[in-house]
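Peer 1: Got some structures for you, see below.
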Structure I
């Protein structure tokens with residue numbers, strides 16, 4: 001679902017706070033430059049988020065999809081460069097497993113058949129950005145089926161300082177035992193200067209992290225984001241109820 005709510009800026013903010021909900025990810029669009037934005041789409045799946053970022057901002061998008069069955073089907077489009085590799089905490093190789101009704105994962109899908117297990121190249125964001133001369137990231141989308149914990153635990157403070165905004169899907173809804181690790185990662189990000197806002201109600205499936213050094217959020221902005229969260233949540237509940245009717 002793609003939805004938009006806009007709120008007029010007041011007092012401590014000199015511009016409008018804008019948020020959009022894109023494929024289960026909340027993005028603070030007012031923190032993304034109107035031109036020249038760099039976006040990393042980690043866990044591209046069918047490419048909808050990358051397409052949105054390219055169209056919405058005219059961004060240069062680096063799109064990562066580890067499953068070759070999906071990567072081979074991603075459409076070619078202007079502004080999007082696709083890499084068939086897994087985003088992880090460090091460079092190397094990763095074993096992924098496919099399951100019938102779930103995305104490929106190196107963390108989940110233990111029940112996968114032997115024929116549905118395969119090896120892929122894994123890269124850390126830090127080394128990938130260094131290799132490709134990416135000095136700063138305006139928007140990082142993380143949805144890598146459980147590996148986002150490793151990515152955020154191992155990323156250096158210096159690297160994270162170059163990232164303006166992260167929209168992350170953690171996967172406690174697949175394994176509630178991840179919650180302590182998720183909460184530890186969120187505390188780390190706060191210590192490193194990020195505003196960390198849980199946008200989903202019942203899980204950590206939609207967490208927004210905004211670098212306060214590059215886009216500080218005052219009390220008014222945080223209130224507006226909270227209003228967006230609850231308004232969007234109510235809208236989704238109404239949509240589900242109408243779909244069942």
Structure II
């Protein structure tokens with residue numbers, strides 16, 4: 001497949017297109033405490049490790065796993081997470097990652113549709129998109145609740161393919177900073193799995209997740225889609 005065959009780019013938000021000065025980590029810490037965990041106790045330390053390992057996944061599902069299926073504790077934690085992150089957005093601690101807006105604009109100008117994907121709830125996602133002024137900058141924005149299951153399941157990618165009327169999942173490039181981002185793309189059958197080094201996971205985790213390419217940031221993606229065929233050697 002030639003690079004021109006890529007007609008949809010599914011871009012993760014936090015850590016890939018959005019920088020938040022640690023707001024996600026702060027929100028997770030606040031959420032775990034609200035759920036009743038002592039962050040310095042063994043259970044709290046284990047929960048923080050799990051959070052790091054599962055970055056990119058649906059937040060409510062992560063909390064459900066941490067609290068052993070205790071729906072009330074998971075709900076309390078999720079609500080506190082959303083409140084904390086929304087506060088960070090409101091005070092201007094969250095913004096576009098350098099080069100992200102130009103990358104999105106270049107992709108769309110070249111005929112590639114852009115879908116933002118996230119593990120945030122729709123309400124948190126929409127607060128963030130409105131604060132960034134991205135409502136008209138992208139073709140679609142999806143949360144796990146919109147598609148069925150969150151990452152690492154392929155549901156959001158496949159939902160985007162249907163909604164945006166993409167002919168072939170192989171025409172999709174999935175871009176993200178976490179293993180879960182890339183695993184979801186791999187399971188969906190995406191033609192390109194592009195890891196970026198601006199977020200939660202490093203090169204080794206992205207390679208293990210099946211990255212076809214690794215680049216320094218999302219700013220490199222438009223040129224990559226034009227110059228490298230899917231399945232080329234990892235670069236960047």
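Computed from the coordinates by the stated procedures, all read-outs in this text should not be read as laboratory data. A quick note: this is a predicted structure, and the numbers were derived from the prediction, not measured. Cβ atoms are built from the backbone, for glycine too; each structure is taken alone.
Peer 1: If FRET efficiency 1/(1 + (r/R0)^6) of positions 60 and 116 (r between Cβ atoms, R0 = 35 Å, to 0.05) is computed to be 0.55, which of I, II is the source? Could the numbers behind the result be given before it?
Peer 2: Details: I: 0.55; II: 1.00.
Attributed to the structure labelled I.
Peer 1: Suppose you compute relative contact order in percent (Cα under 8 Å, 6 or more apart) for every structure in I, II: which one lands on 25? Display every interim value, and only then the final one.
Peer 2: Values: I: 17; II: 25.
Going through each structure in turn, the value belongs to II.
Peer 1: Upon calculation of helix-only ellipticity at 222 nm (-39500 (n - 2.57) for each DSSP H run of 4 or more, over all residues; to 500) from the atomic coordinates, which of the structures I, II produces -13500?
Peer 2: Working: I: -8500; II: -13500.
Only one of I, II returns -13500 for helix-only ellipticity at 222 nm (-39500 (n - 2.57) for each DSSP H run of 4 or more, over all residues; to 500), namely II.
Peer 1: Computing mean count of other Cβ atoms within 10 Å over residues 76-83 for each of I, II, which one ends up highest?
Peer 2: Of structures I, II, the maximum of mean count of other Cβ atoms within 10 Å over residues 76-83 occurs in II.
Peer 1: Where does the value 17.0 come from, among I, II, when mean count of other Cβ atoms within 10 Å over residues 84-91 is the thing being computed? Please report the intermediate quantities before stating the final value.
Peer 2: Values: I: 19.5; II: 17.0.
Working through the options, I get structure II.
Peer 1: Moving on to the next point. Which of I, II yields 16.2 for mean count of other Cβ atoms within 10 Å over residues 44-51, as computed? Please list the in-between numbers first.
Peer 2: Details: I: 20.8; II: 16.2.
Source structure: II.
Peer 1: While we're on this one: Ranked on FRET efficiency 1/(1 + (r/R0)^6) of positions 20 and 36 (r between Cβ atoms, R0 = 25 Å, to 0.05), which label among I, II comes first with the largest value? Each step should come with its number before you reach the end.
Peer 2: On the way: I: 0.85; II: 0.50.
With respect to FRET efficiency 1/(1 + (r/R0)^6) of positions 20 and 36 (r between Cβ atoms, R0 = 25 Å, to 0.05), the highest-scoring structure among I, II is I.
Peer 1: To which of I, II does the computed value 10.0 (Kirkwood radius over Cα pairs in Å, for residues 180-219 alone) belong? Working shown, then result.
Peer 2: Details: I: 10.6; II: 10.0.
Going label by label, the one that fits is II.
Peer 1: Starting from the value 8, 35, 37, 16, 4, 0: which structure in I, II was P(r) over Cα pairs in 10 Å bins from 0, in percent calculated from?
Peer 2: Of the options listed, only II reproduces it.
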